[in-house]
Structure I
Amino acid sequence: MNKTAIKSFAIWARNKLIADISYRAGLMGITPNGIHPALPQSTGQTKFYDIGTAEPYAISGEAIRQREHLAELIRRKEKDFDYKTAYKYIIEEVAYTWFNRLIAVRFMEVNDYLPSHIRVLSSDQGKIEPDLVTTPFDADLDFSRDEQQAIIDLKNENKLDEVFRLLFIKQSNALNEILPALFEKTNDYTELLLNLSVVDQDGVVYHLVHDIPEEDFDIERGGQVEIIGWLYQYYNTEPKDETFALLKKNVKITKERIPSATQLFTPDWIV
């Protein structure tokens, strides 16, 4: 098992996910500096946000409600801390949620544990486009008519990332039925902030598939079941270091920081 590659990926992926999710939130006026209102030309059906370009960013439909839920959650958290801390906590929580799901799905697809036996993040043929994106309706997922049409339209427009995000959310929620502790039902704002790409070769999905050898996930190789534990521990490397630095300075740490410093992985041979 290449632990150097695993550690490098986990630390990098955490920062990449946080950056991508923060960018997505910023498009809707939710930034590290505050929550900005929609532009005056907004309506009940469509909200516009200033992103510093000629054309504002627009959201509509369910996304409006999801965005308001996110904003309200940060405001509630702000009452216990301050805005910057509340914003950081929620963004990091969302990043960790999607990291967990990515790692679990990767482990399951390599070992052929997915109910559909169709790869979600990669392809048996070595394509960048995951097999689930290529043949979404073979996966036995419960699509509504609107979702089916949306997938067809997005594929016809070659919007593969949009198709992937829709399918990844659908697959994650479907896995809740068989693994409820691991795949808890995602909050609406968590889905709203999903900002993964399968096309971008500097994206988390591409690096997960290509930076960590597939055999490191393959339980037939022996000991590879530990990889999830190592990824979890390495993901928390920077938060753990920050927490211990604060302790050395006798700074009181918040309860949110405790897991990163205390929940360490124990290899099978020690158990």
Structure II
Amino acid sequence: MAAILRQNPRLYAGMSSPIASLFEGMIAQVSAGSELAGLVSPEQRTRLLRGLFDNYYADRNEPVIFDTNRAWTAHLPALLKLFPDARMICCVRDVAWVMDSLERQFRANVLEYTRLFNSAAERATVYTRVEALAGANRLVGFPWHALREACYSEHAGRLMLVEYDLVCHRPRDVLALIYEFLGEASFDHDFSNLHYDAPEFDAALGLGGLHRVHPRVEPRPRQTVLPPDLFERYAKLSFWRDLGPSKAYRIAAKGEDAQAG
């Protein structure tokens, strides 16, 4: 999605920035229990936190910034306090296929241990690897829980959920709805000429090619590498397909409601 959006000269988007981690760390430093808490007023706290964004993106000229990080759905109330007009695009995919993609990445780099796993026990088998990634504070489990929290929060109307498969099949229609949600003028994207890669970051993680995108947006059917029982277990976790009372927006296939709730 970032590779698509960044084609528009009004928009900046990329891979995860460090702002979310800095944001959380700064709040911790000025909260109760810290010796610094009494030295920082609420107004100063607001300026400090906004300053993270202002200074990090000070050299960007685009008027619209997408700060990409899986943690933001867990910080939605704080984010909206700083930026009351903020909107959040949440890209989702069947959890079983997310696990399949990560397992493929692991197998493509079998002569190097990735930093995704903390021990030999975690990376021992496909079952232990998937279970580790699904942990409540890990790569897949944390954003899954954080997104679910945001979808059922009082701020859910600021979210738009976009399914990966629908982007692959109908990118032009999906982007038109995203621009409408953002209140931005439409843009003629080239879905056959995408460019994005982060080789240095991926190398440090021990997963070469993790952030490299295909140049063309299109479906790529494949057989899963996960055992059938494992795939079936995680295929049941796509809660966004039936959001019930949530007010989050969802871009859905024809025949489904465009807005949940």
Structure III
Amino acid sequence: MYITNMNLGQYVPTGSFIHRLDPRAKLFSLFLIISAIFPSKTSLGVLLWSIVLAALVTASKVSWRSVLNSVKPIFFLALFTFFFNAAFNGIHIAVFTSLRLVLLIMFAVMLPLTTAPLELADGINELLRPLERFHFPADECAMMIGMALRFIPLLMEETDKIIRAQLSRGATLDQGNIFRRAKAFFPVLIPLLIIIFRRADEIATAMEARGYDGGKGRTRRKPLHWGIYDTLAVIVSAAWVGMFLALRL
């Protein structure tokens, strides 16, 4: 039976100290980590980053099931990367490249898993605010990101409901070759698109009814606060990344 049962990056409140960090500190740390994983070219580097990821998941008290469910939709991309590199570059490079891609995505997905959507949107807003002097719509951009983070899990739930309804009618979504499976998913995509447009219309109507005219001057229910632990988190991330880059791991 084909059931999605995914929580694509849905916030998991556990009350860990990682959850309590300022979202800007987590964004800075994530940027540093990604900048070090990209140029990583050794098996030792992949192993050490895997250990760091395991420590991060343990410290956040987020279950591995939540993490794996969040990255499940991108496993096909990792498989494609593996087969593509295996065909042109050999098995060793294919395995290494695929593992590095999975690591990147798993580190990235830890951000929405440990940060509430509203806090993450506020953090992105603060980081983008200096660009406003160049007429960049920082508030509107942060609003769109926040809305996407809120509604992706809801859309996954709607997808799950549609798939269950199709399966109850005898649909075979997980049988046959890739072209047959793609064709079988059209009855899922059409109602999902209708739901997306309907929700978008409802959001637009609600924002218009409340007189929303941009985020300028908007107050926050929970203002961001940068503390000593946020500074330490960025320093530790920078030091760890600096060591990796210096040793060329």
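The numbers here are math on the coordinates, done by the rules we state, and not lab data. Everything numeric here is computed off the predicted structure, so don't read it as measured data. Cβ atoms are built from the backbone, for glycine too; each structure is taken alone.
Using distance in nm of label points 7 Å out along Cα→Cβ at positions 130 and 162 for the comparison, can you identify which of I, II, III gives the largest number? Write down the numbers at each step before the final one.
On the way: I: 1.8; II: 2.8; III: 4.2.
Of structures I, II, III, the maximum of distance in nm of label points 7 Å out along Cα→Cβ at positions 130 and 162 occurs in III.
Looking across I, II, III, the calculation of distance in nm of label points 7 Å out along Cα→Cβ at positions 66 and 98 that yields 1.0 traces back to I.
Starting from the value -16500: which structure in I, II, III was helix-only ellipticity at 222 nm (-39500 (n - 2.57) for each DSSP H run of 4 or more, over all residues; to 500) calculated from?
On the way: I: -16500; II: -11500; III: -23500.
Considering all the candidates, the number was obtained from I.
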